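All of the numbers you see were taken from the coordinates with simple rules; none came from a lab. Source: prediction; values computed, not measured.
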Structure 1
Amino acid sequence: MMNRWLWALGCMVSGLLLLFCGLLVPAYLRAVDVSVVQRAGWNTPALTGQGLSLVSQQNLGVARLFLEAAQA
């Protein structure tokens with residue numbers, strides 16, 4: 001009986017911790033300026049370029065994942 005209460009308490013504490021961490025994430029993302037995000041990706045290859053590179057290397061499974069990410 002005591003074991004159930006410990007599990008229930010552990011699950012409740014874990015759930016509250018996850019909820020708290022989830023509420024922090026959007027606040028952090030809103031704090032980043034758009035120009036900082038644009039500058040961070042300035043000289044990086046695009047998803048489509050990486051996907052084509054993977055296709056030429058016959059790595060089709062990973063290339064499909066890049067295609068789905070680019071479409072999203």
Structure 2
Amino acid sequence: MLPGHAVTCPAQLDEPAWHSMSNVDPAPADRTRERLRRELPNSRTVGAGAHFPGLRIDRVLPGSARRWIT
């Protein structure tokens with residue numbers, strides 16, 4: 001998966017209401033991030049966050065704080 005501008009930094013996995021300049025319509029952006037926040041830790045989906053430091057292919061691990069980790 002390539003989250004593109006839906007999740008522009010790993011912190012948005014914990015704070016889906018944080019916006020970036022690319023969120024021209026914040027309400028659907030929030031819903032998309034919240035959906036990703038719920039679904040990704042329960043899947044084996046891997047992806048690359050284009051704006052994430054290090055640009056690695058990783059996945060989100062479940063837990064009290066979401067982490068984009070290998």
Structure 3
Amino acid sequence: MACTKGTYVRSLAHDLGQKLGCGGHLCSLRRIVSGKFDVADSIIYEDLLKLSRDEIQKRVIPFLKVNG
């Protein structure tokens with residue numbers, strides 16, 4: 001499902017089950033894109049540990065920019 005922020009996918013499954021008279025729920029839910037972040041661009045922690053400091057700095061996006 002592609003949806004905008006504020007969409008409650010679990011609630012949609014529940015409501016659909018209610019309308020069908022059989023109940024509904026999710027077995028799993030995985031967010032693969034959020035803003036500019038995509039799971040396809042992620043790296044496994046163990047692989048991150050194998051990278052050099054320069055390689056890490058190229059791959060990691062800082063979440064807080066410190067001026068100084």
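Worth a mention:
- Cα Rg over 2.2 N^0.38 Å - highest-scoring structure of 1, 2, 3: 1
- Given -6500 for helix-only ellipticity at 222 nm (-39500 (n - 2.57) for each DSSP H run of 4 or more, over all residues; to 500), calculated: source structure among 1, 2, 3: 2
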